[in-house]
Structures are given as structure tokens and as C-alpha cells.
1. Have a look at I, II and say which one yields -11000 for helix-only ellipticity at 222 nm (-39500 (n - 2.57) for each DSSP H run of 4 or more, over all residues; to 500), as calculated.
2. Can you tell which of I, II yields 1.02 when Rg/Rh (Cα atoms, Kirkwood Rh), for residues 243-546 alone is derived from it?
3. Here Cα extents along the principal axes in Å was calculated and came to 94, 67, 53; which of the structures I, II was it taken from?
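Please treat every number below as a calculation from the coordinates, not as lab data. The structure displayed is predicted, hence computed values, not measured ones.
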Structure I
Amino acid sequence: MAEVQITLGSDPEFELVVDGAIVSASSVLRADVHLPWGSIGVDGAGSPLELRPKPSTKPSVLVKNVGRLLLAVPKAIGGVPSTRCEYYSIGGHIHVGNLPRGTPYGDLVQLVDDGLGDILYDLNTGVRISAGYGKRKEWRPQPWGVEYRTPPAAIWSHPEVALTFTEAIRWLVDKYLVGENPLKSDEWAGIRNAASRAAAFVRHYSGCLHWGAWRAVVGEINYTPYLGVKIHYDSGERDKALLGDLHAMCVRLGLSFLRIVSLRQSRGDYASNVPGYGTLVDGFPPFTPGGTLCLSWRFRTDPGFRREEMPKLEAAIAATMQNGDETNDGGRLVKEVVHLGLDALPGDFSSDADEKEEPVEEADPGCQDCYVCEGCGEDVHVEDVLISRSGYAYCPDCYHDRYTRCERCDREIHRDDACYGYDNHGPYCERCYSEIYTVCERCESEIYAEDAYVSEGGDTYCEECYHELFYSCAHCEGEVHRDDAYYYGDEVYCGSCYDTLFAHCESCDEIYPDEEVDYVQVRRPNGEVYEMGLCRYCRENFYRHDPEEDVWIRNRRR
């Protein structure tokens, strides 16, 4: 194969720590944050934080892009990322792109996993393994290439560890693409030794994120929003002046998303959920960048009051947007600078390798009016971009390849989740589909929900099956399953009504209306007396009454 310049990328996942506790990222981050080095979002599972750095042909540039996104987390959304994998099965997937057409992805991943898989697998925690992730040779094909899914999030705990593994993978892929077997190379022993030492370093620190080392590599992050501000207002109020003031504040603070909750007037003029401003309200989590902001009734409705209080509120919010060094991480960050201590190895493991190439990618953050398409990785101008409900940005072609709209409610649905009726109507979202269609419990045919017959037990049936299985009680008109039905003449009865309306003559063994059967005391030939149901015919023709003892005695047969 001809030598090519492959690209490396990643979408590492992290646990989000707010005020010392791990929280679901979706509870804090309502929309993706787009930055020059990539974007910050929520993993598809809805709980882990996910970074989507811009890919690069240089591992060192990719690592720096991840580092810049990591350091932007406290300012962009609040809290700090963690790589310890305590609650969520977070991964550190590596993407290999720009591969020659026809490259056998399975063979390529097999090679990489043969070389590094055991080291990477052993870094996975029990939380990730028990969830079914991090398996050896785990991979997925993607539009841009192949995603190697065995690596855990912990490979991104330290920039030098990340560089060690990404350089090793790049080296293996490069050798494979030119037809060599890199595992037999004289260089391989040194590269694998470096990976083993990097893994031992991660284990020594229990997978903690080295915040100080990342800051030393990428420097301070001057966070500004990549694209405009989105404000979600939960109230019916639509005060344009208020929204304008909030939008301006978000721009000054670098907030790309804000959800406003309207507090009742009884909460007080200075009620909020921003530490350091006014009176903290009960029942709402403290404000974090990109999260929910609670505003008092007066703040929302009194422009003069708002002009006086806005600078104080803004200062309090700015105070919450601190670097990770000032954030309560619950002991999950290593804040001092600790080096991995590897010597320079073949394959650009030297610390200054990233400074020698790709000056354009380092200096140019890309189109400032563009999103990066999650499908093809290309820049998409803000006027053309389509944003999915989950916050992912796509070019029109990639969006329509993945999504369609519910024919009934017009809600966006992924094509893999679209539902179609037996009459080929659709597509529908699952909710609308379940409201329009149902399935017969007996014959399993799909039917319109409005035409379905629902039994008293809650099961649904088509008309034919329902009438084959159920009858109506002739007395109470209640539903009777055919297996539970009782019959008298041509009528059908439920068990309760049948027991009330009819009785059994124990002499002739026939059923009669209840008023035609009397329960009387009968004396057997052996003198035993017992109660017996007798119809009038049997009582008058086969029994005689002894008034002294008030018992009935069967007539002797002639």
C-alpha cells in the first residue's frame, strides 16, 4: 500500500464532578459547546461527558486539542472532568481516519490490539468491563475510518500518557499501511515498553486526571463561545429587554447556553441559585456554567432593579467559573505537575515533536462561523448547519442520512428508531406509533389502536380474536372469557352471575333457576342428616317430608 497521512481523533468520555460529586452531564450541559479545538457534549448514553476534539495527522496536536477542551470544562459548563471510571463506563476511543480505500479494518484493529490490547484492557475498571465495554479487539466502522474502542478513558488522564498511546497506535498503523509487520520491528520493544510504563503510571495514580500536567502542556485557556448564545426560557413570559440583557451577559461571560427558571414573587426580590448573590433558593441545584439560572420575579419584571443587580449577578456567576484548581473535585485531580519520565523514543515521542510540524493546524482554529459535522467531519457554515435534538451538528446530507421526522408530531427521530405501520404509513416516533397502532395479543397482527378491543385485563385484540375469546354476560353484561363462561339455555353468564341466578339439584343433577331449587335437610337410610339442593320436581315426586323432625326422606323404590 502507498504511504498516506492518516488522521487520529478521539471522543473520550469523562465523569463530570460538580461540588465533589459525580453528576450526569446531561443535567448540567443542555447544548454542545463549540470551541476552536472541537466541542464539549454529552455521550449518547446521556450521563458521561464527551469531548470531540478536532482530529489531526499529528498525535501531539490531537492531545493538545483534548487538553484544551478539558481545561475549558470548568468555564464552559462548570465542574471538572474525571477519568477514574467510578460510576459510568467511560471510554477513551481512538479514531483512525483518512485510510486508503479498501483497507481491511478488522485486520488493522487486530494488529493494533495484538500490540497494545492487553495493556489497554488491563487499564479498564470493573465498572466498564461489567457494563460490556472495553473488550479486546472492539471496533466500529465509521464514515471517516475506524474507531478502536478498547482503550479506557484513563489513557487521557495525563498528556504524556495520551501521547504515548496515540503515537504508538499511529506508528503501528503507518507500518501496516506500507506492508510491514511492525510487531517484528526492532523499534517495537521500546515502544511497547513505553506503553507499559505509561499504564503503570496511570495505575499508580488510580486513574486520576493530572490537571496540573495538562495545564503545563496547553497553558491557560481563554474561553469564548464558538458560536452564538442559546437561552431557554421555561416561562410564558417573553420580555425582549430581559432576554437581551441575559444574552449580553452570556456573551461577556462566554456562556453558550442558559436555561432560565422563573421564581415566584413570594421567593423574594433577591432570590437566586447563584452562590454569592442574593438568597439561595431551596429545591434548585447551585448554578453552574451552561446550566439552570433561577431569577426572581422582580429581576425579571423591573428593568430598573435589573440594571442595578445585573453587575452583581454577573460577578457572582463569573466567580463560579473558576479553573479546575479552585474547584471541589473530591480528590479526583492531581493538581501538581508530575511527569511520566519517558526518554525520547522512535516514533516522535519527544516532548517538542508537535512544535516541528503542522503550524497551520496549531494556529488556525478553523472557520469561526462553522460547526464541525459529526458525520463527515467537514466544516459546515452556520447558515447551513442542522442541529439534532441531542445537540449534534451535521451538514444537510449527513443529517438527512441519519434523521427523519415523525409524520404525526413532526418530532425529529433517528432513522434507526423510526416506526412504520402495517399500512406503510409513517415514519412515526415510538410515542406516536404506540398511540396509533397496537398488536393483537392472540394473533399478533398489527391493528389501529382506535379499532382495538381492550379486555378488562388490559390486553388488546383485533375484532375477530376478541369475539372468539370473549362473550357478554346475559345478566350483568360484563366481559366473560370463553374459558370462564357458564351456559344456561342459549345464554352465557359470568361465574358470579351464574352462581347467583342458578342452582344445582343434587338429586337429578340438573341446573335450574335459583328460585326453583330449595336447600333442605335430608335424612339418609343410615340416619345421617345433611343439607341437599332439591328442585321442586324431585322434591314432590321422590321425597316425603317428616314434619316432626323437619327433614325430607327419599321415597322407597317399588
Structure II
Amino acid sequence: MGSVRIGVGTEWLVDGRAYRVVRQTSPESLIAIDSRFQTESEISTREVLELFEQGRLRFAVAEHGETPSREFGLSDLRDVPPGIRDLVNQRWKLIEPLTVRNSNPTHSDFEQRSSDLAAGGINISSRSLRRYYDAWNEAGGNAAALLPRTRNCGGRGRSRRNGLLSNRSQIVRMIEDAIRDVYLKLARRPISAVARRVLDDIQRFNSRLPSDKAIPVSRERALSRAIARRIERMDPWEVDRQRWGKRIADQRHAPRTPQSMARRILERVEVDHSPLKVVVGTKAGPIGQPWLTVLIDYYSRMIVGFCLGFDPPSYAVLMESLRHAILPKTSLRDSNPSLKGEWPCFGIPEMIVCDRGADFTSNDLENAAFQLGIVLDFNPPRTPHMKGCVESFFGGLNDQLISALPGRTFRSWEKRADYNADQGPMLPYESLLEIIHVYLVDVYAQSKHPTIPQTRIEVWQDSAAEYPPFLPGSPEDLIVLLSKRAERTLSTRGIELGGMFYVSDELMVLRTDLAANNVGSDRMTVRYNPWNIGSIRVLNPINGAYLRANAPMLWSQT
């Protein structure tokens, strides 16, 4: 999924009419031209964000003319086979150093990158690197542009039935012996030496056999490729241990977590969960102790998004927090009338720093972050100081705010003594949510930055004027990308999920289209947000688009 930054040249579609920004008179004022009538009009950045949040405005995200995602008919890399996702990740790692430059790389840059990769044992031409980079660049930074176009190319990309090592156990045994005796040594001989050793063994083996039973002798280049593929399937740490020693192998494969200072907003965002030391309840009794998940911008120390609920840390909670952080919050005062200030934080983070919890190391999060262009930086175990901003925020929140609320708890039984939070007055969930909003917007954001002689919100606004945040093409794309994935059967009653049936006119038409296109399976890929079960998105396997289906019972009550 591509992303856009609001400024000169940005294009969008509002109520069926296309506009393009031609001038920016101030950080908050834009001059947009109607693409059809060629009339100019002034619009503020706030109005653009409000229309975007309402779903009426959709940005024009650049796509590559031959983007492979269209070939697969998919808008989410999680829907492609695992082998294809691994190939996309490999291609991204090849061109990643070229994407961080301030200008487009030149021919010499591609040649230098090809030489560097060759020195590390990866042979790829500068022309291939340029092709991958151009596809990624023309697609607006969309990682799906790196998908291979091999879906309709017969058996390309799959193992050959009559390959070099197929049905030739003697050659396989010779290769394994040569790898053990030649390659896996501290002398670090190249793969070509292994291939020459295997060719010598084949010639000696054939000298004892009649010509009609001799093993065919392959070319050295083809044999070297087969040996390289076999080495790639071995444990990388074990290979390095035998070729370089245990110390260097441990250094190469140890987790690396660079902790650099941020120079702008959203360059580094820290995330963590914590249970709030307060019991939430109603007149009927206590409900429980809520969890708070926050994302804090390292540069400005502003909270860019959060999620408050009773579910323990999970992928669903993290995705809801990330969605809240990325989308604008222009309508926040409508649901929280007691707010006095604005919450200007929005945009796609460049890096998210997190620990190694199960919710952070899930494949769904890695794929979503990859498509959004977010780098995940995992801290080593037992190193909370490496994301000290978010840890410090939770400490201040519990001490300054939560300790003054009814229903508070204590950190130990010694401090609690005879106090029982379940027997005293308790806050409803809605009241606690409003209190946290007021604290973040009117108190925390207005307080002084710990290292800069400005308030946190002033630091954010100054950096946002120089480095405007990126936004996804539309909120709908973000909802689909950050939703949980499931597979369900499409029946005459619709899609069943969580005991409820979801239906729509488009979904019923899809059943007819599946039969007309001879699609035998009724299993559909479903995307749903556990925090909003009123509607789901169903993947159309014919054109790769997502259809919206609603729960009639819930919609009839709203």
C-alpha cells in the first residue's frame, strides 16, 4: 500500500471530482485546482484531514504501471503464498540501502551496490537492482511492486522434476561430502572449489564404470548453482561457526537494535502496554482493571495514538492502537466536548521500537509494517531502558493521574493494607476514556519538552511544518490492512463470524459471479476489526477487491 504526503503535487478525489495542489501559501493553507474545470480554490489542511477522516476524500497513490499486485489480484501481501512473501522481502533487502538516499541513485550507485552484494556472496546485476528500484519508486514506495510476475509462467520458480540432483543419489552424496570437507572449513574456500571437487569425484567414479552406466558430467556453473542452493538450506549460524568460528558467528547472528536519536517526528515511535492501576466498573459492580497501549513519538514526546480496553496485549489491540495513531483526530472534540485543545498527531511512523512480546513478533504485524513502510526495531530481552520514553510515560501517568482517581489500586499488598478498590466508588469506562483524552491533549501535550525549551505540541507542530507526515491512500485501505484475517464459507445467509451473519448486496452478487467463473470453493478471506464488529471486509477472489458486509442486527440498532 502506497502513502502520500500533503503538499504541492498531491492529488485527491472528493465527491467524484479530482483536485491537485498547485501552491502552498502557508503551512495550513493550500491552493488546489479542479482537474476538469481548471478552477482554483483555497482549502486548509484541517479541511483536507476532516474530509479524509469522513471517508469523502481519497488520495491518489502512485502505482507502477505493471505492478505485480494486480497480477495476483491482491491488495495485501498477507494473501500471497509464504514463498512469494519471502522473495519480496529478499528483493527489498537488496535495494533498501538505495532507498534512503536524498536523491535517486545513479548508475554508479547501482554498480557499487552490486559489487558490495557480490563481496557478501550475493550475485545480482546492477540492471536487476535498477529494475527493482524503479518498480518500487514508480509505485510510490509500495512493497507490492516487488512481487514477481511468474504466476502464469508454467513451472518457473518451482523445482524441476528432472533437475541436476533429482534421482542421482551418488551426486548428492558427493556434494554433501565436498561441502563438509571443503566448504565448512576455516580456510573458507569458495563454492567453485566445492564444484571442482565434485567434478573430480564424478570423473573418478565414472572411470570404474562402463560408458553406458556413467554419471553425466554437468557444467561447473550449473553445478555451482546447485551447491549454492543446497548451502542456503543449511543453518546460517552453523555454516558461519564452521567457517569463521563461534565468536564471529554469534556476532553476526545476534539481534541488532540501533538506538539513534530522532531528527524529526515519526522517525522513531515507541510502543508498549501497561495495566492501569485503577478498577473500572458501574453501579452493578466492578468490571476489571483496563490495559492501556500507547505509541509515543520520540522526537516530540507526543502520544500519537492509544487503545484502552480490557483485553490483554494482543495483535488486535496493537493494530487498533496503530490505526488510531495513523489517522487524523480532527473530530475528537465532537465525542469529547470537555477538550479545549487540538490533537494534531497523525501519520505513518518510520520506525516502531518494541519489545519481543508475542503480539509484536507476529507475522501479521511484520507484513502490515512492511506494506506501510514501517521498520520494526525489536529490543533485546530485559532491556526496558532502550525504550525509556514510553516506560517513563506510564510511570508518570500512574503517579500523576491514576493515583488521584477513585478505584485506584496499589503496587503491593503492603501499601494497599486494608483498602479494597472493589468496595469503593469506581469510574465508568467512558469517563476514564474521556479523562485520558483530556490529560493527553490539555495537560501532557501542553507540558514542557524534557530536552527542548518548548512544549511537546509546539515541537510537533514545528517539525510537522518542515516534515509533513505521510498518510495512506484512504482510511478503508488502512482498515483492511490492520484487520485480523480469517477464512469463512459464503452461504445463502452470508458470512458467519463470531455467531453473527454479515450480508450485503455485493456479497450476494459475488456468489453468482463465483458460479459463473467456475470457482469451486466458497471459502472466502475475511478481514474484521475486533473493536468494530458492525461490518467486515470480504476479499473477492475474482478481481482482488474487498467487499463490505454488515451485521443487520447491529446496524438496525444504530
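1. II
2. Working: I: 1.32; II: 1.02.
Derived from the structure labelled II.
3. Working: I: 125, 74, 48; II: 94, 67, 53.
Among I, II, the structure yielding 94, 67, 53 for Cα extents along the principal axes in Å is II.
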